[in-house]
Structure P
Amino acid sequence: MIEVRNAKKWIQNGTRRVEILKGISLVIPAGQFVAIVGASGSGKSTLLGLLAGLDTPSSGEIWLDGVPIHNLAEAELATVRGRKIGFVFQSYQLIATLTALENVLLPYELNVEGSGLKLARQLLDEVGLGERMDHYPVQLSGGEQQRVALARAFVVEPPIVMADEPTGNLDSANGRLVLDLLLERNKRIGTTLVLVTHDPEVASRADRKIVLKDGMVVEDTLPFVEVAAGASEVLVRNEESNG
């Protein structure tokens, strides 16, 4: 579903080049729940932005469901993002002048033909906000706003959902609820879930944990290896790292 080939990201500051990612390669199969962890400044949010097509690598390749997004024009990239990815931000990113229902509907109206009203209402019911559809973000708690953001991420029924610290601004009860909703979608529908987190409890529930340090992968519970020439890349469990 997602493949990264030696992706690097740097920022040029005059004659000085600041390296953020120093050559990331990984494969994420369909339906896997991956937690990307690491200290602040390790590059995890930058990597997630590359995977989501919100940024482009300085070099290397990013393939999303068979599409090479690293060299797409912005209009084409926006189309891929709109149809293949649901993104959940830590700070919710709801539009203040739209109701909960209108916020959820917006990606559908931008990317899919027909009416998504029934689905949007159903999703808000599923996240426990059936009675709050006509409320504006300012009238909702942080946990409720994040659940609206989840429903919005699900509304086009994307094959991939990505989340950047989705529980970071929430108390423990709301954090568990949001994580449970993401995992339920992952298990029930087979959505590929890629989540950046600093919370060990959240990471412990993932199928796979990728640890970044100084822009490099230093631990991967399911790293990929290249087999004989002409053969496909396969995923194997790193038995050594598991003892």
Structure Q
Amino acid sequence: MYNHILRENKHRNSPMPEGPWVMTQKWEDLLFLNFPVPIDTLRAHIPSGLDLDTYEGRAWLTVIPFRITDMRMRLLPPFPYIRKFLELNVRTYVRKDGIPGIYFFSLDASKLLPVLGARMTTLPYYYAKMNMKKEGDWFHYYSKRRSLDHPVFKGKYRAVSKDFYPESGTLNYWLTERYYLWTNVKNILLSGGIHHQPWKIAEADARLEQEEYPPFLSNTNNEEEMLFLYASSMRVLFWPFKRVK
């Protein structure tokens, strides 16, 4: 299954993960809301063992609202309740032993069961009240975390250019083409690999009413410095998280 995706790997900038993949998701209608953040601000929130990655001397943070339309475990039929849900994740860019990847500050989801399952094992998921709808060519997205800090994301976005593949060496490529994820669970650093075909993206327009992710940066972001990108869909394969030695 998905052998055509596994065979297409020359675009990767890091080694393929070892062993078989264990889970797959289809991501749809993603907004990449990218903005630069002071290096010292982000470095204070990165666990030891990871190096903050920068592009031309600037650190970046990305907020991604999207929807998952087909999640399933390898060799198993999909579970109806958790097959589809909304997700909003917040990430920055790191390196470990020279390998580029992503560090997640948070991942909000619209269904409780995936949140509980993920929090028991690896990723910092949160349960949120979420809604997504399309009007014309605009995607309207709302997320409010069901927690004490309850950060909110509310806005709309759309593609405003033809799709293109980012060129190696560009900021767009640096932000999107990453195939390793790191997370910190009880002061234990974990690493997980993913694989997918090359990102095909478009320039995007976004109108933000509220953007409070991550909470430690709320209300400090300059929208003029934000870079908006859109991707229509991507099939992603996941490998299990492993403890970093």
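Odds and ends about this structure:
- At a computed -3000 (helix-only ellipticity at 222 nm (-39500 (n - 2.57) for each DSSP H run of 4 or more, over all residues; to 500)), which of P, Q: Q
- When FRET efficiency 1/(1 + (r/R0)^6) of positions 10 and 178 (r between Cβ atoms, R0 = 35 Å, to 0.05) is worked out for each of P, Q, structure Q gives the greatest result.
- Value 31, 29, 17, calculated as Cα extents along the principal axes in Å, for residues 130-201 alone, assigned to which of P, Q: P
- Read-out distance in nm of label points 7 Å out along Cα→Cβ at positions 90 and 122, computed value 2.2, structure in P, Q: Q
- For Cα extents along the principal axes in Å computed as 43, 42, 41, the structure of P, Q it came from: Q
- Identity of the structure behind 21.5 (criterion: mean count of other Cβ atoms within 10 Å over residues 26-33, calculated), options P, Q: Q
- Winner on distance in nm of label points 7 Å out along Cα→Cβ at positions 42 and 66 once structures P, Q are ranked, highest first: P
- When distance in nm of label points 7 Å out along Cα→Cβ at positions 74 and 186 is computed for each of P, Q, the largest belongs to: P
- Top of P, Q by distance in nm of label points 7 Å out along Cα→Cβ at positions 18 and 162, largest first: Q
FYI, it's all coordinate maths here, none of it is from the lab. None of the values given here were measured: they were computed from a predicted structure. Cβ atoms are built from the backbone, for glycine too; each structure is taken alone.
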